[in-house]
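Quick note: the coordinates plus some simple rules give every number you see, no bench work behind them. Note that the coordinates shown come from a computational prediction; the quantities given were computed from them, not determined experimentally. Cβ atoms are built from the backbone, for glycine too; each structure is taken alone.
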Structure 1
């Protein structure tokens, strides 16, 4: 299967990716007042900045897990990281409240792909005795 060095790299990449997904949910909360001030958003719209991520990820995580089992976990993991990075970049350069909400939805699509596949990849690489 995989050598010890390869297994460590897979574990490290999986752990880092799995850390970033929930981190972005909680870290954005600190920036909400500045986002609201910058774009002139009310409290309801600011709620959608966080809710767009949570709803999209919650809806997509199970179907993405099934699709990853059918079409390849590695493929979905890599695509998820690319989507997550693209969503993060779009959120960073957002020009309006609607744009940041849409960027957060894209980010959540990638996050759901990563979260659905990272643990499955680690479980496939490490036998039960090494987990």
Structure 2
């Protein structure tokens, strides 16, 4: 339910009240912090931070999509298709999580998300400009 609320808020708020880049920066930095809380804290509070990560992740899509396809012109369809296929990249991270979970523990394995959010921080600050004039 909260993810639907987050998607809806993102659609309404972005870009009318907050720019895509700023939303990506806020959500990805918060993602790093919330992931740290998942790993460092115990019990129900850790579970609450996992739930908050879902809320943040739902807010990423309305921010990243327009930023990623901006300026593609006649290649907008291909860019959109690559974004959809990029979701399949999410099939790799759960495998890495499972492997870390087996070797470490399920809570500590959440650390795999830090580089993912780190890349989104990079993309929202500098990476989105690559290939644009």
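Among the shown structures 1, 2, from which was the value 1.4 of distance in nm of label points 7 Å out along Cα→Cβ at positions 82 and 106 calculated? List each step's numbers first, then the result.
On the way: 1: 1.4; 2: 3.7.
Computed on structure 1.
When mean count of other Cβ atoms within 10 Å over residues 26-33 is calculated for each of the structures 1, 2, which structure yields the highest value?
Once mean count of other Cβ atoms within 10 Å over residues 26-33 is tallied for 1, 2, the winner is 2.
Any idea which of 1, 2 comes out highest on distance in nm of label points 7 Å out along Cα→Cβ at positions 18 and 34?
Numbers: 1: 3.0; 2: 1.1.
Result for distance in nm of label points 7 Å out along Cα→Cβ at positions 18 and 34 over 1, 2: largest is 1.
Among 1, 2, considering only Rg/Rh (Cα atoms, Kirkwood Rh), which has the greatest calculated value?
By Rg/Rh (Cα atoms, Kirkwood Rh), the leading structure of 1, 2 is 1.
From 1, 2, which structure was helix-only ellipticity at 222 nm (-39500 (n - 2.57) for each DSSP H run of 4 or more, over all residues; to 500) = -24000 calculated on?
Values: 1: -31500; 2: -24000.
Corresponding structure: 2.
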